[in-house]
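Pasting the structures here.
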Structure I
Amino acid sequence: MQVLIVGTVAFDAIETPYGKTDKIIGGAATYIGLSASALLEKTKLVSVVGDDFPQETIDLMTAKGMDVEGLQIRKGEKTFFWSGKYHRDMNSRDTLDTQLNVLADFDPIVPESSKNADVLMLGNLMPSVQQRVLDQMNQRPKLVVLDTMNFWMDNFMDDLTEALKSVDVLTINDEEARQLSGEYSLVKAAHKILEMGPSYLIIKKGEHGAMLFDRDNIFFAPAFPLADVLDPTGAGDSFAGGFVSYLAKHGEISWPAMKRAVAHATVMASFCVEKFGIERLLEITPAEMEERKLALAELTRM
């Protein structure tokens, strides 16, 4: 199934207890696409960068199967930039700098070749922008997955609520699930959120794994245990890329397939955090991926 990814292609500067980077490549769509490339030969991309974004990175994305026809390059403008510092527990961070730049007035344009995509992955963006992408599709995709965050809940809740009506899968973290639902219990939160429109909900809990819900079932996948976590930036997006690519690769959208997709997504997120930025995603081999999948299955075997 053809996958269309919409989200940021950006620069990051990251500091963790284990190191610090200058400006490096980041962005939700970048992580999603590179994670998906572990299973899919081709994906479609809609995003925006300034003319300061390196051509060699665009060439790398193309080499990884990402069709960049929908990547807008704004002449004389700068690419979105985010800088953050992680605390020792790696589950919390401080934003040091955010420069919207080209993202401030991003108007996504879906190429004709992408308007019939089977799977639409809406990365973390303003809900009205996500909705504009949905409105451009020739027909409703077989699967629509949306990621969001507490900032949009704080400032654009009405737009987010409207977008959720057209979504099959919502992915958020546990803090965001509690905020969106007004419930502390994640089980109660999930049921309230599912009433807003999605058929499935994934609640990511960082090092404590991820929970998958539909209206009748719950599935839990633990995070893959790692001795060293250097940089959690992009882990959630790598998870999303693993999730949609698994479903697209196998062509099945069902509760059992969703469970397997969450397990694969967990593995992809575990690779991402082992190095800074996108570096580790560029190195994954099929053998490594399969080995880690088997290890995760063994960890959860009764």
Structure II
Amino acid sequence: MNRNHSIDLFRGISVVLMVFFTLILKLSNSLIDVLNHNVSGSFHFGDLVLPFFIFASGLSLSYFFNKRKKLSNINFFLDILYRIFILGIIWVFISPFSSGMLFGMDEIALILVLFILLCPLIRLRDEYLLLISLILFMLYPILSYNIDFSYYLGGFYASIFYLPIILSGFAIGRSIINNTPIIKKVMLFSFILFIILFYLFPIDKMRASPSFMALSILLASLLFHILYKYPIKNKILQYLGKNSLRYWVLMFVLFIIPVKLLYFSGVIPLPMQFSTIEAIFISLIFLVVFALISYFIDIFTNFLSKKLNRLNQIKRS
């Protein structure tokens, strides 16, 4: 079954927002409140963009595993190892600049951990995936008791609380493949959980609270439902959705790492001292630049591939 374009669009929106909110936090120390995020004890729209991307990853993984269901066990296992290896290499490379420490928790590490946790669960029925999510929500007080949430994204132990998000995305994606959509059930499930959990655990991304996770599933499901029900053609966002990992890495190579090195050298402060308007404008420019560079990378690699194919044909003849 061909990949659903709504997934690429949703993933493209998510990664663009992730990059935008990451950039803007580095550019200004005086942002208006609506553009802030990752603030303990409060809730901002920017807090949702990472869960949205995790949800989109779950959607994509349903197609990843569906395409490989006819492979032999060894080839299936090798494909999984290859994906883990690629994510691991990228994580090691950028973790000092994303988390502040080598091998620290960051967005790539979170996706990697969630992928590993998801793999043993892919053959379970949707009802069991939702049941696992419910159990994790209910066990939050116990599981979180000894977690030090002061690490970036709550540290590695906090990643278990993001598992319901990727499970929900995976279950919805698989149901679309099987032509038995369950998205409305997931929306109702997450809405009821959010109403209950909101009074028990306030919304707090920095503590990975279950009310925040339930709200993230609800809003991600709602947005994807709209995109799936009323398809929007946006080739740029769909392209970025297909190349989201590269787009994220380009942000680090071309902006975050150089800026952090300048900061470590004492050349600039972090966050920088641009105004909100200036920070927005600069962020938008970089969003376009990253997309153009990604596009030219594809053009260049396609050009090289064609040249190599021609050389091989000449050698054979």
Structure III
Amino acid sequence: MNSYKNIADYTIQKGAVVTIGTFDGVHQGHQKILNRVTEIASKKDLTSILLTFFPHPRMVLQPDNDLQLINTIEERKALVFKTGVEHIITHPFSKAFARTTAHEYVKNILVDQLNAKVVVIGYDHRFGRNRAASVVELREYAKEYDFEVIEISKKEVEEVAVSSTKVRNAIINGDLETVARYLNRPYSIYGTVVSGRQLGRTLGYPTANLKVAESYKLLPKAGVYVTSAIIQNSLYYGMTNVGTNPTVNDDLETTIETYFFDFQGDLYDHKLELSFHKRLRDEQQFKSLEGLKIAMQQDELKARDYAQHMG
């Protein structure tokens, strides 16, 4: 498994099966494509490559869009490698790169740089300047440069019935159970535990305040969730508040605070992957700390019951 930050960093080893795209979320549809890539590579004794891009093209071409992503770059690489893909090239996307013509893209990148023998793409894939070229043009170039094109049909894509946009919308709406079905795994957030206001301790609920370094990482809708994390090689469930803590906090900074059930220890400066399972309720502003504490006790009962059924 090898990761590269630029197309030019990749050194040709042998012929390759290449797929191209942002693959944000690495959802069921993406997994289907990546599994096809690794299967073909194995059968034909070729290497497997994902050519992806960062920043996301929409971040560059539509800067006012304020797009947030399902995965950070490191998360995406880890998920892709789990499918068996051998090489991930995360090429910098820029306005200059966007001006690359379809012909330059195929000859200079796919053929000369990556030694593509098979290119696997979705039926609606477009490439080159102004996204002018489609699978039709790619098949013409394939004849010229002697590589094979395998198209994931519309029928195959629609059978999966998932897209990165659908996943993002479900996360934004707090529907984490639907997200888990789309991804074949719980939605997770990776970060470092930092010092917080420590108010939870006074309520009997000491929390781990998770700081996510990447500002483009999409957070679930504000509210209280059942979550889990692997801590010191053991699985711990907990309840997490995503939001601004309006009962005790005047500023609008979003925090991710988790009370882990039956865990004792210091988590400061620890790195954690926090998985989200179910949304319990909206974030609320209570009239008193006692009201907040009662709500947290009710949240704990519901979250523990959920965790118990999860085994």
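Remarks
- Distance in nm of label points 7 Å out along Cα→Cβ at positions 42 and 154 from the coordinates reads 4.2; which among I, II, III: I
- Of the structures I, II, III, the one that 21.5, 71 was derived from, the read-out being Rg and Dmax of the Cα atoms in Å, for residues 130-257 alone: III
- Structure (I, II, III) behind the derived value 2.6 of distance in nm of label points 7 Å out along Cα→Cβ at positions 146 and 234: I
- Taking distance in nm of label points 7 Å out along Cα→Cβ at positions 34 and 218 as the criterion, the top-ranked structure out of I, II, III is I, with the highest value.
- Among I, II, III, which structure scores highest (criterion: mean count of other Cβ atoms within 10 Å over residues 106-113): II
- Which of I, II, III yields 0.93 [Rg/Rh (Cα atoms, Kirkwood Rh), calculated]: I
- Origin of the derived value 12.2 (mean count of other Cβ atoms within 10 Å over residues 58-65; candidates I, II, III): III
No value in this document is a laboratory result; all are computed from the given coordinates. Since we're looking at a predicted model, the values are computed, not measured. Cβ atoms are built from the backbone, for glycine too; each structure is taken alone.
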